[in-house]
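Colleague: Each in structure tokens, the structures are laid out below.
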Structure P
Amino acid sequence: MAEPLIELKGVTIAFGSNVVLDQVDLTIYRGEALAIIGPSGTGKSTILRLIAGLIAPDEGEIYVGGQRRQGLIEDAADPILIGMVFQQAALFDSLTVQENVGFLLYQYSKLSHPQIRDLVEQKLEMVGLGGINDRYPAELSGGMRKRVSFARAIMSNPDDPKATPEILLYDEPTAGLDPIASTVIEDLIRQIQCVDVGCGTYVIVTHQQSTIRRTADRIIFLYKGKVQWQGRVSDLDTTDDPLIRQFFTGSVDGPIQIVH
């Protein structure tokens with residue numbers, strides 16, 4: 001049995017009167033590729049923010065590496081490092097690619113600038129962007145900015161083995177990209193999982209059918225604050241679940257209520 005890396009137990013969170021997650025149980029196992037899917041506004045990105053420790057639940061418990069988290073990530077360090085790739089890449093426009101990717105090393109490590117530059121170049125080559133260190137985000141395409149954010153997420157400090165992320169969280173990594181650029185990103189997500197950079201586990205939030213099918217092993221479907229269905233990617237084509245059928249056919253008729 002695979003080792004649980006992240007566990008949500010009875011997690012509830014509301015924003016005002018809107019209950020976004022309602023008594024959600026979720027286990028993420030070491031080495032798996034999990035996709036969280038469902039209609040817009042059903043709490044998918046909220047789960048990522050909870051896992052990352054950016055927000056805390058109103059009720060329930062979150063366990064990271066077997067230890068219960070108390071408060072936010074800024075209150076106490078988790079036993080494992082969690083990396084996050086945001087939907088809009090979230091690069092600093094005033095910094096070069098070199099400075100963006102190496103940001104944490106410049107801020108918190110004792111490595112020399114030449115050492116950091118070599119590490120950044122290694123990560124950029126890993127995502128197929130070697131030689132662009134001195135460019136600014138405005139000089140890059142949307143797909144290139146996404147890949148730079150991947151390089152930043154997997155950056156590690158060789159002097160501190162604990163500074164290597166063991167799990168990556170992807171929030172809509174192919175949103176707004178054309179089909180070819182999406183395929184590049186999807187392949188990269190899988191390659192990062194297979195390469196020995198410590199990030200063998202990931203959770204991805206996406207609406208894109210190609211991204212779901214090409215990057216996920218297991219899927220959970222969120223609707224009305226609860227996990228309504230879960231299964232393997234291969235189950236998508238055989239399940240009779242009306243929520244899954246409506247979601248993947250895009251029909252306006254079915255149990256999923258259309259928000260106008």
Structure Q
Amino acid sequence: MPVAPPQCKVMTQRHRHQGPPHTLYSLMEWRALFEMALLPGSWPLLMQAPRGDGHPVLLLPGFMADETTLAPLRWYLRMLGHDVAAWGFGRNVGFQARHAAALEQKIRHLHHHSGRKVSLVGWSLGGVFSLYGAHQAPECVRQVITLGSPISVDDGGSQSPAVVKALYRLIAHPLGPGVHVAQPRVKKLRQRLLPPVPMSCLYSLSDGVVPPQEATLDGDPALHENIRVLGSHTGLGVNPMALGIVAARLAQPDGQWQPFSPQGWAGLLYRRLAA
């Protein structure tokens with residue numbers, strides 16, 4: 001009797017891009033203004049997203065940003081019924097140990113206060129903080145959503161543009177992000193291990209700051225997904241397509257996570273533009 005060949009497991013895979021973002025995309029990061037201008041006209045369609053169930057959602061800003069940069073996303077999610085919280089640590093000035101420790105405490109506090117698991121939504125470096133928080137307190141985390149976050153940096157180091165790395169050295173640490181990644185507390189991030197919670201990684205092929213291979217992950221499709229959007233890096237927090245996808249992911253019932261499957265008119269528009 002012939003033996004059936006073993007079946008290969010389907011895996012969620014990182015994007016195959018290599019090297020830094022295209023220089024043209026980096027020079028055109030001002031596109032974020034255009035994405036913001038599209039937001040008012042997209043509002044009726046965005047409000048057709050499924051309602052939230054009131055569980056806590058913690059928003060984490062990107063490098064050199066604070067809570068105000070996530071105001072449109074915060075207002076939008078609150079209008080949909082989510083209990084949205086800001087991280088409350090001021091400006092994100094790099095992966096500092098004090099912020100990492102405070103984040104874990106914040107997640108545990110929100111979980112204890114609400115009695116419900118917390119969803120983490122991080123933009124850029126905020127997504128790295130989200131991943132860290134999910135590792136430290138997985139029993140308190142419902143899901144993680146990253147927006148253009150460098151979560152899969154290879155051993156050779158970040159492929160972000162030189163000016164971005166120079167800014168990090170100037171603001172966060174003179175030796176660069178490698179010093180912060182070398183902290184014992186972030187061993188799981190350094191080894192690119194994934195927490196046991198669902199993760200949705202939004203990325204753009206035209207991101208001028210974080211290349212797509214670093215903003216996506218290799219994982220199990222039962223828990224992990226990479227979702228392509230159109231837009232810039234600095235516009236992801238106001239990008240109508242990104243906001244609609246975040247809302248759709250957050251609306252899923254606890255324990256019933258499913259991969260992204262765009263529906264309705266918004267889904268048709270997404271498939272035509274980005275899928």
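Colleague: Output the label of whichever structure in P, Q has the greatest value of mean count of other Cβ atoms within 10 Å over residues 45-52.
Modeller: Max of mean count of other Cβ atoms within 10 Å over residues 45-52: P.
Colleague: Compare relative contact order in percent (Cα under 8 Å, 6 or more apart) across structures P, Q and report the one with the greatest value.
Modeller: If we compare relative contact order in percent (Cα under 8 Å, 6 or more apart) over P, Q, the biggest value is for Q.
Colleague: For the read-out Rg and Dmax of the Cα atoms in Å, a value of 18.7, 60 was computed from one structure; give its label from P, Q.
Modeller: Going through each structure in turn, the value belongs to P.
Colleague: For distance in nm of label points 7 Å out along Cα→Cβ at positions 53 and 141, which of P, Q scores largest?
Modeller: Checked P, Q; max of distance in nm of label points 7 Å out along Cα→Cβ at positions 53 and 141 sits with P.
Colleague: Out of P, Q, which one gives -10500 for helix-only ellipticity at 222 nm (-39500 (n - 2.57) for each DSSP H run of 4 or more, over all residues; to 500) as computed from the coordinates?
Modeller: This value belongs to structure Q.
Bear in mind these aren't lab numbers, they're just calculated from the coordinates by the rules spelled out. Fair warning: this is a prediction, and the values are worked out from it, not measured in the lab. Cβ atoms are built from the backbone, for glycine too; each structure is taken alone.
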